[in-house]
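What follows is a set of structures to go through.
A short reminder: the numbers here are calculations on the coordinates, not readings from a lab. What you see is a predicted model; the values in this text were computed from it and never measured. Cβ atoms are built from the backbone, for glycine too; each structure is taken alone.
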Structure P
């Protein structure tokens, strides 16, 4: 049998324990038919075989991102980029540039600021935005996505005044003296503004998602766990697949608001094919550390008046978890603060005791503020933890926000892996960069908490074999071996052979999905 594609003269890291290394690999259709030496593969080369001489480049299994808001990322690419701004003045400057090419009265959106990076040492306010945008409504979302600042025009259009009451799971910050809204909206209070902004139509959404997919494969991703927010987004993904513009494989993470619809249709985790399949039901239980809305058991160290927000009562959460679990759906539960994690663990223990299910692989997304008892309970539950390693770079303020004792157990990657808890990696893009190599870099160079630094091999597993396990797909992806999908990421250098600090400079040379090159570097 002659192969359709052969990669030769490569440094192949297979992530397959029985054959850790290879020099060449043969592909027939979308599957791997042989991995081995150049001599082994020679018999698979025929007249019509496409042969790629990789000239000692490194090949790894296609990288998988287990937590990405792809649609939001696509939309953010057209908004004001505020990542890394260092002052409110810089926010104003970027906003002014956008105003100068925006018609009067049209909405202006931006994302990415972090008040802990601003030299003023405070949140931007409506009045800061009003200085440069008195005639355009503006909403600028914090990097975490759990808090926004709106200018006076935006607040007026949303009818938010001094007497407006926020939703139960939201908060409107007010001036201490006047009690007027400052423009800062937390969690569900953001909906008061966003609901009046005309959403992009399906065509615009399709183009935004297409652009996001192009960025994802250029970063070396071959699969992505895509957090969707509406049936429209799912249609867009299907449309991109039909148009051959999806480029990578999608595991859908679906919001709990669509749970009843899935149950009515009888759809379970795993329904679909290798291109698109039903994945998890996403449930938010709290907010973020950056916005101080993550639910903590004790107040924030740097803001003792705050303890975060729980978005459900235990009883409400129990109803949702039970419904999804009994319907054969995997759970993906957002829990960042230790109070939220405690509630989730309590409800999962109750659920699995009353309705046992082998190999449920229920996931806790982020699981940021842990303690040793939580880690033991995670192990007993056989829960999957999805982590976002680049947070250790962005959340440099964790010791100040939580105090040294709690900071010790924030993002404890090494401990989770050592205790045998299935841990997989993602980006949480657009909150963090889409590039998995930056996540690997962050995980192996960790300075603030070196005892939780992990090895290159451990970091690679986060984005390959262990990521495949998180979606019940370890039999078809996550390693380079016969019978699995021909998904490969080609790198300029072997990550194990470069200095850890150089990992972020390693280039993605090519991304191959199902034996087809979907990205070739320049």
Structure Q
């Protein structure tokens, strides 16, 4: 092996965590002791070790897999710097071993290979244990803050602003402050008007139109769910935990019984009765969506060559108009079997790899991002000056309308900037993805569909549409062909479903297998 190395460093949000500078000194001492030359450093400051979505770590992965790699050693302070999830650490070590790159942990003792494997595994298990314990303590602290009437974090909902209060405690040399909600005089009247109309049962779109509100419907949907907050109560533990891009059991919110509600913590904009009326509408709508289960796995996806749709006949079969029928079990079993075979094929991997490589394109760069950020900063300053002007004149209404227009322009630019950042992130992931990564992602997509189908999950059809555009079924011959539309982008690289442009291809014609005979 060459005596060339790189150093990887990571610090978390934990104030007791070891600093990047301290790690750098320790790793340079380690390199000198082992007669290694450090060619490059990778540092992730204030980054969690729960996942691999860290800029420097992603750059390290890309350089590790590069054919021009110039290092054979990776120096790290301890196992927790790489990850606080054992699986992630094991995958990284596997990738290094496959490329004959040696990882040296500064704080692990030098032993024989067998003992080293055991010691490393124990340390990695404790890293994950520490992460889980820290999470539990953090959640307990948030719950206690709520019980004392403080905010548990996050921005103030529309109609309020945060008031920060010094507690008298000192942490890390800095005063500890907590926050509570106070009324925002500028936005509270319109929020109050919106909520009172919603409490009367008036549809959201009608209320927005009546008030000529500039708010997007998605944000007012969130306001409805925060009805108890607008009634003067602090609500915590409402949202289900997210991990891996999804929520437990597909539900975004926990049951009401799990919510922690501390009453009368801040000024109210509506009454408890109005809040409960709004929540009743939201819960009824959510229940309706859950109960609106798709009757057939392939409902709406099965089409004849001429575009006509095969529908459920209500008796366990797909039917085309008043003509040909085919049993649900026969069609769905054949399609799932073909889907599994196709997604695990080299052809599917090749299609996705080709799309990912073509998708990098360099269409977004740092200069365009910086230019857009400057435009947003300029608009922000202009809005501030315009607001100051409104405060100095007798009739501020025309000026405030101009502020609203400027805010709308800035919001559009912020959305554009977010899309640019997402594109850059996608390009970074696409640059390091391998055929093995794609194959694992496609296997995971099918496993998700199979598991949801087995559990008769109501969102199984949505999962199917992430890989299938349509199922073409000829009524004359019952010849079947799958038309694929598999989502690509950075989330395929991390084995999640993406909202990016789909990769399309058409599968081979296949038959539906033998017809099932009825029992005598």
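Assuming 9 is relative contact order in percent (Cα under 8 Å, 6 or more apart) as calculated from a single structure, say which of P, Q it is. The structure behind it is Q. A value of 15.2 was derived for mean count of other Cβ atoms within 10 Å over residues 99-106; which structure in P, Q was it taken from? The structure behind it is Q.
Computing semi-axes √(5λ) of the Cα gyration tensor in Å across structures P, Q gives 42, 41, 24 for structure Q. Taking helix-only ellipticity at 222 nm (-39500 (n - 2.57) for each DSSP H run of 4 or more, over all residues; to 500) from the coordinates of each of P, Q, which one would give -8500? Label of the source structure: P.
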